[in-house]
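Visitor: Take a look at these structures.
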Structure I
């Protein structure tokens, strides 16, 4: 492709709305174009890289036995109501009505659609297993779209669904997809880590998230260097503190004026924060958005509440809980903002972290302004409706597997795999007849890759101060020929020869034949991140060109033949 003919508009200045490198560079290179907040289109170079990622996915999915189909993004509400997710998915589900008032949604995912296909088409064990996938535009009505393609309202996703006879079959399908994802992300040039993850609104019994390591990622992971433990922080289990071996002391109410925080009360009483108890107060809502009840969650004072664990413990969707109005909740339950403890609370669900029953003589709020209680003990002074792990695994905490200190890292979720089990087949009646002609529930898995998010993750990991540094496998073009003086006949002829020979060898090549200053051309080549640059300049009469890889600082003067041969060898070995 000749740059003089290409629709290309690069930006010299950083767009005001862009905060992270991938968003900045994809806008500056003109690869994406913003329509409205959270909605982007793809221009020629950006779309070529998206298609490269899609092709890698297709090749690996087909290799693993997947069969590609394509379903509509518009989905009838009836299927989501049948599965129970019309409410459970929450406000991110983009709902709409047709002219007759019938409810639909723009699909954020397709479990219901694929389950409906299989329950209609599969009746016998002989037809299983099946793995169907699609690459399609998805929609999520994000409250706060940000970071360009990282958190957008419209995006491209590959979603696959496996259907098996039993758990053993699911385990095999899950491992096949896990291995497939490792190949896909490796071929895309990503440094990534698979970690255990929460199943969220998708549901199921087990899940792994594939995280591209990056400081700008919204996903925080905890991992252990002494063993193989790795999980998202929202999923990671915590080790309870050892039970306290001390006698229970008499409960005592103490005056603690103005000490609303854990730090303040611990300092005031001269006790460590590990001897205190923290309260967090919530209100929950039903499917119609009406208040459904209050929740008081308690953790040790130095701990942080893990909201995902709390939501899972309550068995409610994430969107149906929020922090309570303390005054309103106080009138109903007896709590007091900043001074709430478990003793004397009523008419609310009390959730206690799993380590609290083993700790003795803690300090907690007295449910009375400016007062706390010392020597509060589980069983004697209070009981909880739910006792489970609801704390966050922090850096330096003991690993739940081996006990070594854990570390934290940030990353970008680029893919996730789920063991759905019979969640959807049970609610939607997807059954097959076994060898004895008895009805059995189909066992499912689902597997997603954010195609456009993967594009952004690649840029996050492959860039410098001058622009993008594309891996060959996903670069919009493999090589760029920069002609210093297109009006020079020898340079023009040399560039044309290189252009033809590279294309004949299957290399995707740009010819920068624009009548621009050399400095502009070099800056654009670096900004666009094309892997190989061949510069035709004053050495052309002697048959010499400059050969440079975008990822390296060094330049070499080579003969035209050697420059062409070396470019072909590199690209064939890495594409």
Structure II
């Protein structure tokens, strides 16, 4: 076994497995990754707290205990959790109807939203409900994130322009333009240009100077730090607050106090649906990121353990006065590129953030708000996933419409209604597909044991035997379509005396489908046509074997289509063999 394989961290099979089997060889990578990610998340956390309508230090608070909580219970070796743009926007949108943004009540509701979300996720994990990730399809998630990203961009553009909000008309925009706006816009454009250059070309230029590809990539992703440092220095030296440039404002030094106030019962009830929504979205997004990272290192994750890890992270966020958190793609990518081997890297990041809070955090009070707005804009614009929309539209219009309807729903109706609309659209699309089942008349490929669609292949059919393959579950939405397809096939083959239903693709027959099949069998018997089954799956047979239809109306059940053809194609008068799976 190679040295690299021996040094792979344990997978997600054992709780706390990475701690019990930790090796000294992993420490250097975890320490490096922890320091790099810790530096990176400083501007991100503050920016996403501002997006959530909270003081920027709340984002720093949400970058300490959540990382430690996830390290204790999560299954991914390299996922980095913390404040992200989507949870910031959802927090702002879901809490806006309940309290005034910036008020003490608003802050308490944000804290309790994180706590309730954490308790829900932890409970789901204990109940092993990791399969809940399957309830939001990729088009729904992609549409939601795209719509949310557009909302985030729109919310940050006034800050880039130095405005307090969107003017009601172009004339109001011109009237509100002053020296402060121009200065803010100039700073924002310079910062935006630098971050776009860093995202697109800086790594290549650094490689041209002789740096390794990994180091060049890491330095490019740490470009926001330079913007933050320069922004603070320029603000201090030029006294920009007195020139109309909005800054972050006072930031208290020290670690967060583990104390909070409990809202009244009606306020807590109003948080239940928002907490459920933010839990589901953050879980699905985090699991997607964790699975992508695990594939890169040939590891695996456990969705139930991810629920526990994210639950602990959000409870930690609430206890430390933070807001809802989840896994972030950019910081997780930096984490893995910087050499992270285990969740200990996240613990080191948390320690660094804590150290900054007790030392230089008050200096961030001089940070221009436009800098944080630019950090947000550069981070979220790539989340508008037009490529997925194009792919889905070309491959499956229903998938494309699901993605588009979710994005439009988020933009027009809001986050809650947008997600519900997307889920409903996905369910309707699935029912629509199932209501139009593919039913094929099949025949034998000459000199083989294979059977194919008579309309697509040159096949042989047996006189008086009509073989039909049903390529869909038989349920209430498609019973009429299945019945019509069988009736049409009988009309096309009027000499039929034996009908064989091949159920190799059928995983379930509901009661409506069973009633339809029973009535169909009675109609065939009146015409002296016998009905047979082939390739019935075990679970379906288990369900059918106690019904009158299978015991009294079906002439035969065959384990394979080949046996059915050999038996029914040669002898009409003899009763066919009866065997079931």
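Visitor: On distance in nm of label points 7 Å out along Cα→Cβ at positions 64 and 328, which of the structures labelled I, II is highest? Intermediate values should be presented prior to the final figure.
Guide: On the way: I: 4.6; II: 1.7.
Looking at the calculated values, the largest one is I.
Visitor: Which of I, II yields 17.3, 53 for Rg and Dmax of the Cα atoms in Å, for residues 264-423 alone, as computed?
Guide: Attributed to the structure labelled I.
Visitor: When P(r) over Cα pairs in 10 Å bins from 0, in percent is computed for each of I, II, which one produces 3, 14, 20, 20, 17, 13, 7, 3, 1, 0? The partial results should precede the final answer.
Guide: Numbers: I: 3, 14, 20, 20, 17, 13, 7, 3, 1, 0; II: 3, 15, 21, 19, 14, 11, 9, 6, 2, 0, 0.
Derived from I, not from the others.
Visitor: For which of the structures I, II does the calculation of FRET efficiency 1/(1 + (r/R0)^6) of positions 72 and 432 (r between Cβ atoms, R0 = 25 Å, to 0.05) return 0.45? All intermediate terms of the calculation are to be shown ahead of the outcome.
Guide: Numbers: I: 0.45; II: 0.05.
Answer by label: I.
Visitor: I have -8000 for helix-only ellipticity at 222 nm (-39500 (n - 2.57) for each DSSP H run of 4 or more, over all residues; to 500), calculated from one of the structures I, II. Which structure is it? Working shown, then result.
Guide: Details: I: -8000; II: -18500.
Label of the source structure: I.
Visitor: Something else now. Given a value of 22 for relative contact order in percent (Cα under 8 Å, 6 or more apart), point me to the structure among I, II it was derived from. Present the calculation step by step, with values, prior to reporting the outcome.
Guide: Numbers: I: 17; II: 22.
Comparing all candidates, it corresponds to II.
Visitor: Then there is this: One of I, II was used to compute volume of the Cα convex hull per residue in Å³, for residues 32-319 alone, and the result was 224. Which label is that? Let's see the in-between values first.
Guide: Values: I: 224; II: 164.
Of the structures listed, the value fits I.
Taken together, the values in this text are just the output of simple stated rules run on the coordinates, not laboratory data. Treat the numbers as computed from the prediction; the structure is a model and nothing was measured. Cβ atoms are built from the backbone, for glycine too; each structure is taken alone.
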